[in-house]
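So, here come the structures, one by one.
Read-outs: derived from the displayed coordinates by stated rules, not from any lab. Source: prediction; values computed, not measured. Cβ atoms are built from the backbone, for glycine too; each structure is taken alone.
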Structure P
Amino acid sequence: MTEHPNAVAVRRSFEAWNTGRLDVIREYFTEDVVLHFAGNNAMSGTYRGRDAVMDALARASQGWGPHAELEALLASDDYVIAFFHAISERDGKTLDLVLAEPMKVNAEGKVTEIWFLANDQRGYDQFWS
């Protein structure tokens, strides 16, 4: 069975994240992409536009380092959801949780909207606070 093209693109973006290639990830976003970080922490909020989203992802990559283990990936023509395990240390704090990353995708396979939702929001908030 062939993997859905949107799943392939997201899988490639995770590979890019894990190798520090944010420039590759940028190409998967529309100009007007919207990113939502849930919670009450330094990363929380809504980022609008590719430049703002890339700035937020650059901050995040400095905070938890370039590694996220993809656990599950579901894709259709309009949506993708990735579940991934994130482990990191920063400023004496440890992050060890699973995030759900639902995404809206346009007809060209570019991400138009994305959310980061942690299975342990309190732990995620503590890590980024």
Structure Q
Amino acid sequence: MENLAKKWGGTPYPEMIRTLPEIDIQLKGIRGWLLQAKDKQVVFFDIQPACEVPPHSHCDQWGFVVEGEVRMVIGGKSRVYRKGEWYFVPERVVHSAIFLTKVNAIDIFDDPKRYRVKREQTEK
């Protein structure tokens, strides 16, 4: 598996995921690949250590930690999530995250417009 991650740009994601459109996100050290459905979005995140996502809220979000550790505060409750664990953020609940290590996570959003595709990809 480690050899594959090196081959796959340091991520656990194969080419079929890394060739999906990248999301437009303004937070340094965070990138994601978007799988778009009619009424949902799935984002495959690749996040560098020490990145922070400030408090915010949006639609329902369910996520799974593929690799790494992230401290999330969801509705005022703080918890560290590790490889193999999942989390759920209900709609309109304020939450934030601090990435303690490099993190790869897969998140599903109950809104087909949560993220946009990076502009340079839409212009190709």
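Side notes on the structure shown:
- Given -2000 for helix-only ellipticity at 222 nm (-39500 (n - 2.57) for each DSSP H run of 4 or more, over all residues; to 500), calculated: source structure among P, Q: Q
- The maximum of distance in nm of label points 7 Å out along Cα→Cβ at positions 9 and 113 over structures P, Q, that is, the highest value, falls on Q.
- In this comparison of P, Q, the computed figure 3.2 for distance in nm of label points 7 Å out along Cα→Cβ at positions 49 and 81 is attributed to P.
- With distance in nm of label points 7 Å out along Cα→Cβ at positions 25 and 97 derived as 0.6, matching label from P, Q: Q
- Origin of the value 1.02, where Cα Rg over 2.2 N^0.38 Å, for residues 41-104 alone was derived from one of P, Q: Q
- Parent structure of the calculated result 1.17, given that Cα Rg over 2.2 N^0.38 Å, for residues 17-72 alone is the read-out and P, Q the choices: Q
- Taking mean projected area of the Cα convex hull in nm² as the criterion, the largest value within structures P, Q is that of Q.
- Relative contact order in percent (Cα under 8 Å, 6 or more apart) from the coordinates reads 30; which among P, Q: Q
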